[in-house]
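Q: Take a look at the structures below.
Just so you know, all these numbers are worked out from the coordinates, no wet-lab data involved. Nothing here was measured: the structure is a model prediction, and the numbers come from that model. Cβ atoms are built from the backbone, for glycine too; each structure is taken alone.
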Structure I
Amino acid sequence: MKFLYEGKAKKVYELDERTCVIYFKDTATAFDATKRAEVEGKGIINNAISSLLFALLEERGIRTHFIKKLSDREMLVWKAKRLDIEVVVRNITAGSLCKRLGLKEGERLKKPLVELFYKKDELHDPLICAEHILMMGLTDAKSLRAIRRTALKVNSILKNFFREHGLLLVDFKLEFGFLPDGTLAVIDEISPDTCRLWDAKTGEKLDKDRFRFDLGDLLEGYKKVLERLQGG
């Protein structure tokens, strides 16, 4: 396979003209990668959770780049032309939303909030609006409307699914791209690296905030998520 790219948590290889293989690493990062550690087994868990969730979305009519899980650490995906936009959907106040607006953590929002960020590491992924996206030509108005609609549909599916397994979906990040057939699709990963997940009864944080703020063993939290999702 031809090596294409290495990110903070994954490596990407080209398999052929239309498909790629994503390899999930054990690296944990936070605060623009200024905090970093190797957590043995993290990549295996994130691949398992992402594969499970992508398959769920496909079953519910959401197009993704997911084809199949190849191994403990590898996922086969359609090659996608990524958009430099990160979409964050929030159900409960947490993280940067609280910091920016002076809000108390843990307040349930009356309806989901969709925020858009410019995916640019050197600029620290700034918050942007639709007008910025159109001005910079990151995508067109039709695709942006489709992204918002899809993000809210994904939120509804995942929020209900997690609730059935005793978890609260606080917020999560999505990335989008165009597949070889021109279809807009959800890409990258969906895991505790990209979602805030709390225990519905105790409020225990089971996501990357454990690493960010030294709240407990990261792998233990991720394992709890996977065990619940696989438990039926």
Structure II
Amino acid sequence: MDGRLFAGAFAKFAAGVVAIGLLLFLPAGTLNWWQGWLFMGILFVPMFVAGFVMMAKAPDLLRKRLDAKEDETEQKAVLALSALMFFAAFVVAGLGFRFGWPQLPAWASWAGAVVFLAAYALYAEVMRENAYLSRTIEVQGGQHVVDTGLYGIVRHPMYSATLLLFLSMPIVLGSPFSFVIMLAYLPIIAKRIRNEEEVLAEGLEGYAEYLTRVKWRLIPHVW
């Protein structure tokens, strides 16, 4: 095992646990919030397991994702808007629990957890299919177009998975107001996808032809 990679991955994982925990439970004013703990569990337990699997099976992919830095100016704005969206959604969910704002029923939180875990599994399958998967928009050395499996159905199955993940988050937390905030992800991801396709069509051989073969970007028969 690469000790340096392990240390870097664990540090980022721990920082994520602390950051999300603070964003949820500080506004909630209590640790006695079962939806908050449910969300923390379904988010970080699979992430922890996936990290070990990637470290054993695909350390280069894990290293690439940990060290990724976005160079596209347009995408930096997309990432900043996404961060603001998450911040607002988590804080509002905590405040809603604290002050008794309208909440979704308990069964909705459990149903949201099922959707979230299914989306996690979909995300894992996308990572298995595409060794060039990156957190940044770039054309990598030796990269070729992946057009099999989920990539033969939609052009961006990773974003399809994240759409399910992100929209199920506020449902798990029981917050309808946070769900409204998370709907901002739709224009955000649409902007990212359009820019990504422009970059790949220009720099990746065969991608322009792939765009003509696979019609749907995110959701079959919708967009």
Structure III
Amino acid sequence: MHTLVVVSHPQLSGSNTQNFFRESAQSLADVLWHPLTTQNFDLAAERQLLQTADRVVLQFPLYWYSAPASLWRWLDEVWVRGVVYDEHGGLLGGKTLGLVVNYGQSPQSFGLAGQNGLSVADTLKPFVGIANRTGMTLLPPIVVPQFERMTDEARATLMVRYQQYLTLMQPQQREEQARWFARQLRARQQDIFADALTDQEDDLLRLRQTVAELRAGEED
């Protein structure tokens, strides 16, 4: 799977959050980090990147409850009729769309009872429409509040989640996550622990299948 990470940030070089994500993605094969730092897009090249990607991840901080201007400009110029949709529907069917969003306010500030009076999900609703219009499957987003206040342990967990988000076909599935951890262990020459983890996951899958069969028998 080839993943295109489109990064929009008005001050990218000074962002600790985006630098953390960039370093987390550096070792990943088939992941292209694509910051929107130019004012003049090569439209043919941008559309080729989009067409060859299996997953497109839009990555940005919330600015006034929306994405920064560079992302909207990129969408306006690149995601046009004949490239991402036509009169018959979306042209990006089979691809997945991911969102990685960070913000500086506290999580409690969002929601009906919060200071903002709307949820983070409310701010991301336009991307639901974008996915539907283009025929893409929208993944549950990664939302990162107050990165600067995260502990080292929380950042390590975020790094794992982010790498899985960029590389796994179904990053929310427990079975895929377990196989990912097994591959990481093997890459570090810890095959014994990797095999044990794989065996445990296989046992869990067989147990689930057995329970499902027993329940089906009860219904019969």
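Q: When P(r) over Cα pairs in 10 Å bins from 0, in percent is calculated, the result is 7, 27, 32, 21, 11, 2, 0; to which of the structures I, II, III does this value belong?
A: III
Q: Tell me which of I, II, III gives -24000 when you compute helix-only ellipticity at 222 nm (-39500 (n - 2.57) for each DSSP H run of 4 or more, over all residues; to 500).
A: II
Q: Could you tell me which structure in I, II, III was used to calculate mean count of other Cβ atoms within 10 Å over residues 153-160 as 20.2?
A: This figure was derived from II.
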